[in-house]
1. Give the label, chosen from 1, 2, of the structure having the highest value of mean count of other Cβ atoms within 10 Å over residues 57-64.
2. Using Rg/Rh (Cα atoms, Kirkwood Rh) as the calculated read-out, with 1.33 as its value, let me know the right label among 1, 2.
3. Ranked by mean count of other Cβ atoms within 10 Å over residues 17-24, which of 1, 2 sits at the highest value?
4. In terms of distance in nm of label points 7 Å out along Cα→Cβ at positions 65 and 81, which of structures 1, 2 is highest?
5. When distance in nm of label points 7 Å out along Cα→Cβ at positions 41 and 121 is computed for each of 1, 2, which one produces 2.3?
Structure 1
Amino acid sequence: MSGLTNKQHIKVTAAGSKKGKDMLGIHETGGMVFFVAHIPECQGDQEALVAATQAAVIATTPTELAMCLLTNSDEALIMSYVVPVSCADSLGIDEWLATATAGFGGEIVKRTDTSLLYQAPANTEDNLFPHKMQDTAMARSFELLRSKKLMVDDDDEFDIGEMYAKNGIEW
């Protein structure tokens, strides 16, 4: 927590925890395991996004969910990926990152077996602006998840009764 004030840390962990609880709720009702979400409270700060990601993971424990959390500033796009081993057969962290960030010219800042932190700086000469890169990365991620049937597609037939029954919800 070295660069964040206590107030900032509380704010970003609360935002991450809320995103995690939202993801868990969607998982419990619809079975989704892969998620993409913007965390504006992090304001393009790496340390803030790491804290928010940790809070999201804690909020979803013991359920293992894969997630890509994003934030941006005028200077850079920051992305945090978590892909638990139980999810990696469906979509690996490297494929997800490569697809979402193709052409951004960024770099992996930190990596573990199941997570990574990525940063792509703004590059006005190549028309790479962090907000636009974030929108592009999210759209590419959603498309990838849809193509692998890891996300409900608008064209998919969706039976809410079947979903409820699958998850033990009486209606």
Structure 2
Amino acid sequence: MLADQATSGGAPLTPVQPCWNLAEESAAHHRYQANRERRLARDNRVAAANLLAAEHIACRSIPARELEHSPFSHTREIAEVIPHYQSGTVAGARIIFKPVLGLDAAWMRHAIGCHRAIFERLGEPGTYFPEDPTLVAGADVRVEDHRDHIEVVVTSKQDVSRAVALARAKDLVHAQTATRD
């Protein structure tokens, strides 16, 4: 055998591969690939069903009209946007809403949770309500209830997401002032 002649210190230079029956090897490979594809498809269907179920739960009782836009599209109701600091470093944005009849922290949490569930089901596309500072990868959203207003605090451990959330939040105020004449 030729492979036995190429040695170094008695050990073969290249590992020897058995010469299996090519047809049998090819059929086994195709069966393996088909089983793998079926397993991946099943896992994807389960994941999709879980995302749809999470969206359904998160969006229950949200009126259809509110699903058509982000809570942050109500720019005239935003009093102020300020950077949110943690340990002296900008960690995200703080969006302060003016008092609005019926707007409380529970409603805002519910609406944000719904839109985040849709965002995740869609695969977190940047095109889904691109003005919404809560719809960035890795965002941590907290809604604080104050006596006369609510505040939404968006933070992230990811530098890019943190910067995008803050820029989007600042754009909300710019959009508000740009529409005033």
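All of the numbers you see were taken from the coordinates with simple rules; none came from a lab. These numbers were taken from a predicted model, which means no experiment stands behind them. Cβ atoms are built from the backbone, for glycine too; each structure is taken alone.
1. 1
2. Clearly, the read-out refers to 2.
3. Ranking 1, 2 on mean count of other Cβ atoms within 10 Å over residues 17-24, first place is 1.
4. On the way: 1: 1.9; 2: 2.5.
Once distance in nm of label points 7 Å out along Cα→Cβ at positions 65 and 81 is tallied for 1, 2, the winner is 2.
5. 2
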